[in-house]
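Q: Once you scroll down, you'll see the structures, which are given as structure tokens.
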Structure 1
Amino acid sequence: MNIKRAQKYIGIPILTLLATLSLAPLLWLIVSAVTPQTFLLQIPPSLSLKTISFENFQKLFEISTIPRWFFNSLYLSLINTFNSVMIATYGGFIFAKINFKGKKLLFMIILSSLMIPFHVTLIPSFLILKSLKLTDTHLSLILPALVNVFGLFLMRQAISTFPQEILDQARIDGASEMDIFLKIIIPLAKSQMFVLAILTFVAQWNSFLWPLIVLNRSKLFTIQVGLATLQDQFLTDYGILMAGAFITSLPVILVFFLFSRYLTKGIFAGAIKS
């Protein structure tokens, strides 16, 4: 049996099975969200079409301010995504196409910060924001997210592959560096910017630990932190939590369905030239 036949008759069925199994948690989430707590706690759980009910969603909206939490997460994720992508793209343009003394050393120093775990800088970052009296505000979630080192690296690698002649010709024609960035770099880097935007949005939407630390007021909570407050010390309504988790997963699923074609197109751009 040659390699192509092995891929067709062995590889594809195995990958199809693994892909199907990977959907099992999502299916369990959906079923649990429309199943009342009484049936979920039975051993084994009683899951059937007869038990389908939207009672969990009704209770969720009655006992929480989930629309407010959803809005907080959405607008913070969009703001942080826009800021992070634009700053990373401009920084990548500087490090890729503008020569200045110490550029390589500075880029290596910035890149080395990726080796520092987030938890190491957690306390210093909190103390800095506390001294500026920015804790328990949404600025405490916006300011630390301005600089994305991975995004800077990704955009630098992509922009470094762009023809230098185009930029030189634009400078000869009198274009400023900002004109070059807005009218040449951004149009050429759209695919990579979409990739970075998707990854950043998902990361910001799913962020939990940092918002949990810096936010105290319920009206400022993101949806991830808000759902965590619904858990009781002794009794947890898993149906309500699953309903909230289902609502939380919708934006991420929607983003991937709408922009997934940009992932394979842009994720490896610039991967060869450094």
Structure 2
Amino acid sequence: MDIPGQNKIDWLFLSIMKGFVTLKNENKVGKIHFFHPKGNSLPSTIIKSLIDCLNRAENDPDINIVLIESSGSSTFCSGASLSELKSVKDIKSGTAFFMGFAELLNKVRKMSKFVFARVHGKVVGGGVGLVSACDYTFATEKASIKLSELSIGLGPYVIEPAVSRKIGNTAFTQLSIDSSNWKTANWGMKKGLYAHLSPDIETMDEALNEKAELVASYAPEAISQLRKLHWKNTQHWETLLPENAKITAQLVLSDYSQNFMKSLDQ
């Protein structure tokens, strides 16, 4: 897109303030890159753009696999947008808010192409759900993990199926109860959240690019059929995740959660 002069400056400023999501095809690898100034959080606009890019990658015959990555050097994703969460005042708006995560996870689940993740830094809440839904994740030793929902009066209901599927119920129980504490990237590697762990970003990218280009060279039909095998017995997510979104919407209206939200303004 050719944006001239002052318009380009204005566009860049808005992108920085509101965040953005882009899709770029590199050697049959569809790289979905997202950014938000508040720790690469996931407001509804970013979630919708992620789903749109996943749809575009799915329908592009020149893309064989997808890679999800984010900007910066410290945080991969800080999860749900707290500013949007604070604006939830009833069940309808709360359900709509959490349905964004349900739709994103279900979109990843239904892809016919492998979805890789590049996790360069910390992952929180809904970000852990997104990483869990990806098929193969590369991470650095700075990619600490936390499910903070319980500490603010909620629970990781919408993302639970994805997280439990990836790391098992026991590890999910530990992670969800330890809502104020970080788990190390090494813990994530041992539990299966991460498939490859590197000491730094440069080493991670080298390994990631090699693996991504190799897998992208494989037969698309073989990838599609194997992914169906990997994701067997998850069709019920289509109704389960929306149900869990309603549960979370009810909790966010509780006195505990509302008082927590108010404390953020003090």
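Values quoted throughout were computed directly from the atomic coordinates according to the rules given, and no laboratory measurement underlies them. What you see is a predicted model; the values in this text were computed from it and never measured. Cβ atoms are built from the backbone, for glycine too; each structure is taken alone.
Q: On relative contact order in percent (Cα under 8 Å, 6 or more apart), which of the structures labelled 1, 2 is highest?
A: Going through 1, 2 one by one, relative contact order in percent (Cα under 8 Å, 6 or more apart) is largest in 1.
Q: One of 1, 2 was used to compute semi-axes √(5λ) of the Cα gyration tensor in Å, and the answer was 28, 23, 19. Which one was it?
A: Label of the source structure: 2.
Q: Given a computed value of -16000 for helix-only ellipticity at 222 nm (-39500 (n - 2.57) for each DSSP H run of 4 or more, over all residues; to 500), which structure among 1, 2 does it belong to?
A: Of the structures listed, the value fits 2.
Q: Have a look at 1, 2 and say which one yields 1.5 for distance in nm of label points 7 Å out along Cα→Cβ at positions 67 and 243, as calculated.
A: Structure 1 accounts for this read-out.
Q: Suppose you compute distance in nm of label points 7 Å out along Cα→Cβ at positions 75 and 179 for every structure in 1, 2: which one lands on 3.7?
A: It must be structure 1, since only it matches.
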